[in-house]
Structures are given as C-alpha cells and as structure tokens.
Structure 1
Amino acid sequence: MKSKSLTFHAIIGIITLILMMVLALNIGVYDFGKSSAYEVFWKFISGDSSLSLSEKYIIWEVRASRIIMTVLIGSMLAVSGTTLQGMFKNPLATGESIGLTSGATLLAAIAIVLGHTFEEYLPEIVSNSLVGVSAFIGALLSMIIVYRISTSNGKTNVVMMLLSGVAITSIGFSITGFLIYISKDEQLRDLTFWNLGSLAAATWTKNIILAVVLLLSYLIILPKGKALNAMMLGEKDAEHLGINVETLKKQIVVITALMVGTCVAFSGTIGFVGLIVPYILRLLFRSDYHFILPLSAICGSILLLIADTLSRTIVAPSELPIGILTSLIGGPIFIAILIKFKNTLR
C-alpha cells in the first residue's frame with residue numbers, strides 16, 4: 001500500500017511539474033510576434049529553418065536551459081534540506097540554517113576575487129571549475145564543523161547546531177563583505193549575483209554538470225528513506241535494526257555538501273527551499289522519509305520553478321533576484337517552525 005501511495009503522489013507531482021515547465025516556457029519579455037513560444041519551440045526541435053537566430057537563442061539557450069536548471073537546482077536543494085533534517089532529527093536543519101550555503105558562498109567568493117592569483121599554478125581541469133570546486137569545499141567544511149560542534153555521544157544538540165550555523169554564517173558574511181570592499185567592478189557584479197541568487201546564467205553545459213551530480217547523489221540518498229526513519233528512533237535503535245549509522249552520516253555529509261556546493265556554484269544563494277518543501281510534506285505525511293524524501297525531489301523543482309517564474313514577471317522587464325523571493329517566503333515559515341517547536345528548544 002505504501003509503495004502504491006508513493007507512486008500515485010509521485011505521478012501527480014511529475015504531471016504538475018511538467019505543466020509548470022510548459023507554462024514557464026511561454027512566459028518572458030521577448031515577443032515572438034504572431035507565433036507563441038510553444039510554436040517556436042516545436043519548430044526548433046523539428047529543425048525548421050525559418051526561425052531567426054534570435055528566436056532560436058531565446059527559446060533554447062535562455063528559456064529552456066533556465067527551466068531545466070531551475071528544476072535541477074530546486075530538486076537538489078529540497079532533497080539536501082530533507083536529508084539534513086533526517087540526520088539531525090530536527091525540522092530546522094537546512095543548508096542555510098547550519099551554514100552550508102554561507103560556507104559555499106564564502107569560498108566561491110574567494111575564488112572569484114582571489115582566484116586569478118593562483119589559477120596558473122593549478123591543473124587546467126581545476127582552474128576551469130575553480131568556483132564550483134571551492135563552493136563544494138566550503139559546504140563540506142561547514143558541514144563537518146557544525147556536525148562536530150553540535151554532536152556529542154551520538155546526540156545532536158539543536159541549540160548548538162543552530163548557534164554554530166549562525167556563527168559560520170556571520171564569519172562568512174563578514175569575510176564576503178571584505179571581499180566586496182576590495183573587489184573590482186566585474187568581480188563586484190559576480191559577488192552581487194552570488195549573494196542575491198539568480199538563474200539567469202543558465203547554460204546547457206551547467207545543466208549537464210548539475211544532472212550528473214543529481215543522478216550520482218540520488219542513487220545514494222533517495223534509497224535512504226527507511227534508514228532515516230530508523231534514525232528518528234535514535235542511533236542505537238537504528239544500529240539494532242541493522243543500519244550502519246556512521247556510514248550513513250558520512251554519506252549524508254558528503255552528498256549534501258556536494259549538492260549544496262554545486263547549486264551555489266551555478267545559482268548563488270537561494271535560501272529556504274530545503275526548509276519549505278519538507279515542512280509542507282511533513283504536514284501531509286508526518287516524518288515518514290520513505291515518502292517525503294523522494295517527493296521532495298519533485299516538489300522542490302515545482303517550488304523553485306514557481307518562484308523563478310514570479311521573479312521574471314513581477315518587475316518585468318527587469319528581474320527580481322530569486323534569492324530575495326525565496327527568503328521572503330521562507331522566513332515566515334522558519335519563524336512558524338520555531339514557534340511550533342519552541343518547547344523542545346528550551
């Protein structure tokens with residue numbers, strides 16, 4: 001019954017996501033004249049030579065690539081937040097609240113401003129992806145620091161977890177502020193992109209990298225729903241049920257850092273997706289990670305696609321940074337969760 005119910009909800013989610021993608025394709029500032037965006041897209045994939053270069057560029061390189069990037073990043077941010085909440089056994093654990101996003105942004109900012117000074121000493125494959133590698137290392141280091149500070153004897157202190165996240169975020173903010181102060185004009189524009197979050201720089205090359213990271217991460221993480229359910233009982237009980245707790249935690253640390261770091265590298269800081277999605281799913285399915293872990297992969301894409309479509313239309317022809325919009329939605333939800341669980345945080 002559980003598998004049938006999960007399949008049913010997953011199918012509904014996928015259909016909703018596809019409809020949202022189709023709708024988003026037709027929304028934008030560029031005017032295709034008498035043709036709709038759907039007609040132009042069909043002509044493009046069918047190889048119609050009557051399309052102009054500008055029409056081909058807008059429909060494929062701008063809109064289609066951006067929609068795919070939004071779907072991939074939204075999915076990974078939601079899954080990373082859901083997985084962290086399962087590991088820490090707390091609904092407040094997200095990439096933003098425990099400093100992963102800040103750590104990734106900090107090292108990406110260092111790579112942007114100071115990377116040119118040591119790029120020549122690095123292998124070509126590393127120098128070409130320096131920002132992405134730096135973002136992953138920053139997220140991984142932040143994850144390790146928070147876990148070591150907040151966990152003792154197999155138990156995680158929620159207050160320590162949040163406070164260590166605040167400390168890392170504060171350090172990251174101050175150093176990033178200094179980098180902004182010493183940066184040049186071009187670097188300043190890039191740093192502003194990281195801090196506010198944007199999906200405007202989508203390309204198919206980035207989408208391929210994101211897709212590879214997503215597939216590798218999901219092959220390891222998505223089957224862990226039952227293991228995370230066991231973790232909710234306590235680490236000792238999970239071990240009695242045959243779960244290798246230490247291996248599971250190491251996998252979560254590395255995979256969540258990889259997902260968050262990759263997302264930050266390509267889209268900057270987009271907050272609260274990993275908080276909003278599992279919170280809504282938990283209202284529907286309680287804390288059953290057999291359901292909410294795979295469904296968060298779909299619902300995260302839907303949420304970020306809605307947010308990105310709004311960001312492109314609210315102040316058209318300009319664009320509202322998507323990080324502002326997700327934080328505006330996520331902030332009140334974070335406060336609501338704090339109020340709901342205030343008795344457990346004392």
Structure 2
Amino acid sequence: MCGGAGETREELLDLAKARGYEVTEHQLARWHRAGLLLRPKQRSLGKGHGTQTVYPPGTGKQLLRLCEIHFDDEEKRLLHVGWRLWWEGYKVSFQLIRSFLDRLAVRLDKERSLLADPESEELSDVGWKWVEDSRKSRLGPPLGGVRRRTSRKLFPTVMKMLVEVLAGLYAGYQVEHTEDHPEGTTDRDRQIIEGSFGLDQGRTDQRSKDPEQPNKPLETTLKEISSMFRDHSLQDVVAAATDEELAEVRNQLRLMFAVGRLIAALAEQIPDPEALVLRERDKDLQQMGPPEQAFMVLVLTMWRLWGPPGARERMDSHYEELQQRHLEAQQAIAQLRKLGWDIADI
C-alpha cells in the first residue's frame with residue numbers, strides 16, 4: 001500500500017506490475033531524471049539499515065498514466081510523453097515543457113518565414129502553394145474538420161486567410177466587385193471565413209453580455225493576431241512567458257475543451273443540424289495532438305503578452321465565464337441523468 005508520506009520505489013514497481021506494466025528500476029529512475037516524474041528522496045531506515053527511495057504522494061497515479069501513454073499508446077518520445085502528462089495536469093519538469101515548446105517554435109518560425117515575399121510583402125510562392133494544396137492535402141485536426149464543414153471548394157479562402165495571418169500580412173476581408181456590387185463587397189469572403197469559425201455577422205457582434213465592451217468583429221481580431229505574428233516570433237513567446245503564464249493558458253484551453261465536451265454531450269440528445277456541428281467540432285478539438293495543443297498555447301500566450309490593450313483582462317474574464325458555463329453544463333447533465341436520460345460519462 002502506498003503511504004500518505006510518499007510512495008516507495010518498490011510500491012510503484014508493484015503497482016505498475018499489478019496493472020500489467022513491466023517497469024524496471026532503471027526505467028523508473030530514467031523517467032524521473034527526465035522530469036516525467038517528481039524526484040524521489042532518500043529516507044533513512046535507521047542506523048545500520050540503509051536508506052529507502054521514496055517518491056512524492058500521487059506518483060503512483062502519474063506513473064500509471066505515463067505507462068498508458070508509453071506502452072499502450074506506444075509513444076516513446078519523452079518530450080511528447082511529458083507534454084501529454086503536463087497537458088492533463090500532472091507535475092512534470094518545466095524544463096521539459098519548454099524544450100518541447102522551443103523545438104516546435106523553432107520549426108514553425110522557420111516555416112512561417114517562408115510564407116511571405118520580403119520584397120513585395122505579399123504571399124510567397126510557398127505561401128500560395130499552401131493555399132492551392134489545401135483542397136487535397138492531408139489535414140489533421142482541427143483544420144481537417146474546418147475543411148469538412150467549409151467544403152473543399154471554399155476552403156482555400158479560409159486557408160489564404162490563415163496563411164496571411166501567420167505571415168503577418170492579413171489586411172482584412174477580400175473585396176469582390178460584382179454586378180450587384182460594382183463598388184465592391186466583402187460579403188462572400190466574410191461569410192466563408194466567419195462560417196468556418198461557426199459564426200455569422202449577427203452572432204459575431206452579439207455574444208458579449210457587457211454593452212460597454214462589445215465583442216470585436218472577427219476581421220479586427222484576425223488583423224490584430226496577424227500584427228502580433230509580424231512583430232513577434234513564437235520563440236519570443238517561449239523566452240518571454242513565465243512558467244505560470246504558460247500553465248494559466250493551458251488551464252484556460254483545457255477548460256474550454258471540457259466545456260465543449262459537456263455541450264457536445266448535451267447536443268447528442270438533440271436531433272438538430274447545429275447539434276451535429278457541435279459534436280464534430282468537439283471531436284476535432286479532442287483529437288488534437290501535442291503539437292497542435294502546444295501551438296494553441298503559444299498563440300494564446302502571445303495574445304496575453306502582446307495583444308491589444310485589455311487582452312489579458314478579457315481572457316481572464318472569459319475564463320471565469322467558462323468556469324460558470326462548465327458548472328451549469330455539469331448540473332444540467334446530472335439533472336438529465338436523474339430523469340433517466342442516457343448520457344455517457346465524460
């Protein structure tokens with residue numbers, strides 16, 4: 001039995017073995033040296049009886065989750081294992097998390113640098129290739145889900161916006177001149193892009209409950225994000241953000257996903273097309289892997305650090321709203337279960 005004052009090495013190895021995982025002493029030591037488990041301490045057994053290796057309370061639970069990721073999911077990359085543990089709220093070395101973020105930031109910054117032509121300050125050939133290939137290229141979550149909902153025919157419009165934002169070139173919705181609108185209109189571009197976010201023009205500006213701080217149009221927010229990418233690299237984020245700031249953003253994202261799961265579970269009971277969209281969107285978010293999760297952490301941290309005035313405060317306020325929505329959704333599901341509704345555990 002693992003004691004309240006800590007868990008011995010032998011207890012941890014027995015716990016893993018009881019669950020079907022053959023973990024060796026060497027492997028256990030390697031994992032804590034890598035930062036995947038908290039470091040143990042040596043406890044004296046009394047004069048002449050030597051010492052005993054004792055890990056902090058809770059290590060057994062973390063070890064079993066580590067084993068599931070390493071053995072069951074066959075994830076051998078220690079940085080990926082560490083990220084998944086940290087993402088789920090386990091305590092791992094923050095040096096490991098920063099190494100994962102830094103490697104990702106270096107790669108993505110290099111890719112982003114190829115998207116813009118420095119002379120024309122427009123999309124480069126590489127950038128246009130991303131746009132042109134987006135109809136048929138393999139896309140993982142969440143972009144794959146966005147393409148399904150937008151359609152392959154219209155998705156290049158969304159992809160062009162995303163590439164321009166990443167390259168720091170986004171200037172707003174594209175103006176189109178038609179017979180009905182010879183003066184030019186942005187309606188088509190706006191509808192496609194806002195539709196890809198699950199928004200329309202009316203809903204975009206009506207979601208704020210504070211009349212003194214209405215939500216900005218999506219176009220304005222995209223311009224602000226593009227400006228951030230023009231002025232800062234993802235490596236800047238890793239260097240500037242504190243451990244606490246990164247953890248705060250992770251917590252906000254995890255809560256957002258948790259609310260999405262609960263809402264999707266409620267939507268399962270509703271035979272409605274909008275409910276289907278909610279379920280699909282939730283599925284896309286839950287299927288994101290460590291690189292996609294880390295990218296979202298970096299972008300939202302960038303927004304906290306260098307976003308428009310009040311960005312940090314608005315994020316914190318939104319987090320409080322999410323906490324309330326999470327509680328309300330949990331209560332709604334509990335009530336429906338009491339009434340006999342078959343809602344799966346989340």
Structure 3
Amino acid sequence: MNNDLDLLLALCSVPTAPFGESRVTAFVERFVKAHRSLSLKRDNFGNLLISLAGRTKGPRWVFTAHMDHPGMIAERMTGPTTLSARFHGGVRSEFVRGSKVVFFDGDREIRGVVSDLTDGDRGYPSAVRVAVKKTVPAGSVGMFDVGAGRIRGKRFQSRVCDDLAGAAAALAMIRALAKRRPRVSVAVLLTRAEEEGFIGAIAVTQSPSLLRKDDRLIAIECSAAQTYAPQGAGCIVRIGDRTSVFNSQISYFITQQAEAIAKQDKAFKFQRALMPGGTCEATVYDVYGYLAGSICVPLGNYHNMDKARGKIAAEYIDVNDWTSMVKLFNAVARTGHTFAPGHAELKKKLQDRFAKFKSLL
C-alpha cells in the first residue's frame with residue numbers, strides 16, 4: 001500500500017457489517033503497527049482511536065468514520081442448505097429479497113441467495129433466510145455479492161464505499177501527517193455499528209475514554225449524491241444532514257481551507273451542501289455537546305441500492321472526489337491550530353466592513 005489509492009482498494013475489500021467489524025479492526029491494527037509515530041486505543045465497545053501527537057499543545061482535531069456497512073451476521077443453519085442470519089442496516093426489503101450474497105469464514109467465501117426475509121422497521125429487513133450450498137458458521141459476516149474494490153476509469157466501486165472509503169481517506173491523511181507532524185494533535189476515530197443507528201458513536205459519548213470535550217470533530221461520510229451535489233464536482237463540505245445542521249464555526253473553517261487549496265491546486269475540487277440522503281455521526285456529536293462538522297464525497301448506489309434498475313449493485317464514488325477529500329483532511333489538520341471558536345475571523349471581516357461604511361448610514 002504505497003499510495004493512497006492502494007489503501008482505498010485494500011480497505012474497501014475487507015468484509016464488514018454492523019457488529020461484525022473485526023476484520024476492519026485487524027486491518028487498522030496492522031496499519032498502526034507499521035507506523036511507529038501512531039498509537040492505537042480502543043474503548044470497551046470496540047471503537048478505535050488512532051492518535052498522532054502534535055508539536056505543540058492545543059485542542060485536538062478528530063476525524064471520525066465508521067467501520068461497518070449494511071450486511072448480515074450468520075446465526076445458524078436451519079437445514080442442510082438454509083442459513084438464518086440477522087440483517088443490519090438501511091437497505092429496503094424489495095432490494096434484499098432474491099439478492100446474491102456472500103459470507104466470509106476465514107479464507108472461505110460461501111455464496112448464497114436470499115430466499116426469504118423478515119421485515120423490520122420502515123421496510124428494512126431484520127432477518128434473512130439464505131439458500132447456500134455449504135455450511136456457514138455462526139458469526140460469519142455476510143455482504144452483497146457485488147465484488148471487492150476496483151477502479152474503472154474515474155470511478156471506484158465496491159460492495160462497500162460507505163464508510164470504508166471514508167475510513168481509508170482518514171488513514172491516508174494520518175499516514176501523511178506522520179511524516180511531518182502538525183502543530184496540534186490529530187486523531188482518527190473509527191466507530192462501530194453506525195448503520196444500526198450510530199450505536200458506536202453514541203457509546204463513545206456515553207463513556208468518553210476516547211474523546212475530549214474540547215476536541216474538534218470532522219465526521220466523514222460517503223453520502224448519497226444529489227442533483228445539486230453531483231459526483232465529479234469534488235468533495236463536499238457537508239453543512240448538515242437529514243436531521244440537523246452542523247456547527248457553523250467548524251463548517252466555515254473547513255470552507256476556508258478548501259478555498260485556499262483551490263487557489264493553488266487545479267485538480268482539487270470541492271462543493272458545499274446540505275446532504276439530506278441520511279443522518280451522519282456529526283448529528284450525534286452535536287447532540288452530545290461537541291463541536292462537529294463534516295466532509296463527505298457523493299455516493300452512487302447508496303447502500304447498494306441501484307434504484308434505476310431496481311436491484312442490488314456495487315456502491316461507487318468518483319476517484320478525484322476522494323483524493324480531493326484526502327487533500328482537504330490534510331489541510332484542515334495542518335491549519336487546525338489557527339481555528340478560533342466564536343467566528344472570530346468572520347466577525348472581524350464584518351466589523352471592518354461596518355467601519356468602512358457606517359458613516360453612510
């Protein structure tokens with residue numbers, strides 16, 4: 001994994017599901033072990049924090065992504081060729097029924113077809129029955145069988161982009177920062193079971209062994225593309241989601257860094273938008289009193305639902321959108337020491353303008 005795209009390809013090929021993130025955890029452990037300046041801590045719930053010490057004291061910047069994706073956890077074989085499994089995550093039942101899936105047992109990949117399901121809340125399945133040709137051990141992670149990570153032209157596609165592509169971007173950032181440490185400390189928080197309603201993120205706030213109250217948080221996501229925020233137009237300073245609007249001070253600071261990069265780097269593109277395709281962890285952190293903003297990339301086939309064709313398919317993102325997001329992460333981390341809460345810089349601009357024109361009132 002000598003470059004950022006290798007990291008993206010590798011991590012997005014790792015099997016995962018809500019409450020079944022152990023393989024992602026193992027990947028992260030290997031990553032941290034390979035970089036001596038990084039340290040790894042976990043809480044009692046299995047959330048992970050990768051830390052990089054800064055050169056001076058000051059509030060820390062924490063970039064947070066989740067390690068799961070809608071998927072299945074095998075429970076038991078109910079017949080020679082029938083598996084019962086829990087389903088977690090927001091994929092509509094009409095897409096899941098009849099879909100091809102794959103379960104991971106060590107190095108084995110056991111394929112099957114969803115033959116029936118139990119509807120849970122809001123038209124999402126809570127359990128599935130899968131026709132398989134081999135026995136699937138209890139606890140095995142299952143995903144939609146639409147292929148591991150690969151690049152096709154300008155598009156990266158995989159059975160999971162949301163949110164392992166976001167996690168990969170954060171790892172790419174902290175790896176680059178480790179070569180020349182930033183002024184203030186930076187961390188990457190990786191949470192569990194976001195797709196079942198932010199369970200890991202809520203756990204972090206309930207027993208805050210990983211977070212500090214003065215942390216500045218950047219929630220990372222792959223968010224369903226919108227007509228006004230399309231793929232190929234750059235990464236997105238996400239102002240809010242379907243549920244809430246994020247911290248305006250953090251959002252303004254991120255936008256300033258994006259504008260500065262755009263003046264110097266013609267390959268860098270960014271957008272600024274409220275992305276209402278779902279709710280992200282920035283809402284959780286805001287509710288529990290943290291300063292939180294968000295950066296995301298537009299996502300195609302959100303949660304593997306190809307709505308145009310009415311079938312399960314690979315998720316996909318634009319490669320340049322993703323590389324632009326990595327650049328923006330690095331810029332925010334390196335300039336984080338200049339962030340002044342209370343809109344100090346914007347307030348000064350307003351005051352200067354008022355002083356210039358107040359005599360005309």
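Rule-based calculations on the coordinates, nothing more; no lab input. Remember, it's a predicted structure, so these values are computed and weren't measured experimentally. Cβ atoms are built from the backbone, for glycine too; each structure is taken alone.
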- Figure out for me which of the structures 1, 2, 3 the number 30 belongs to, where relative contact order in percent (Cα under 8 Å, 6 or more apart) was derived from the coordinates. 1
- Task: Figure out for me which of the structures 1, 2, 3 the number -19000 belongs to, where helix-only ellipticity at 222 nm (-39500 (n - 2.57) for each DSSP H run of 4 or more, over all residues; to 500) was derived from the coordinates.
- Result: 2
- Task: Supply the structure label, taken from 1, 2, 3, corresponding to distance in nm of label points 7 Å out along Cα→Cβ at positions 13 and 29 with the calculated value 2.1.
- Result: 3
- Work out the source of 35, 28, 12 here, i.e. which of 1, 2, 3 gives that when Cα extents along the principal axes in Å, for residues 101-148 alone is computed. 2
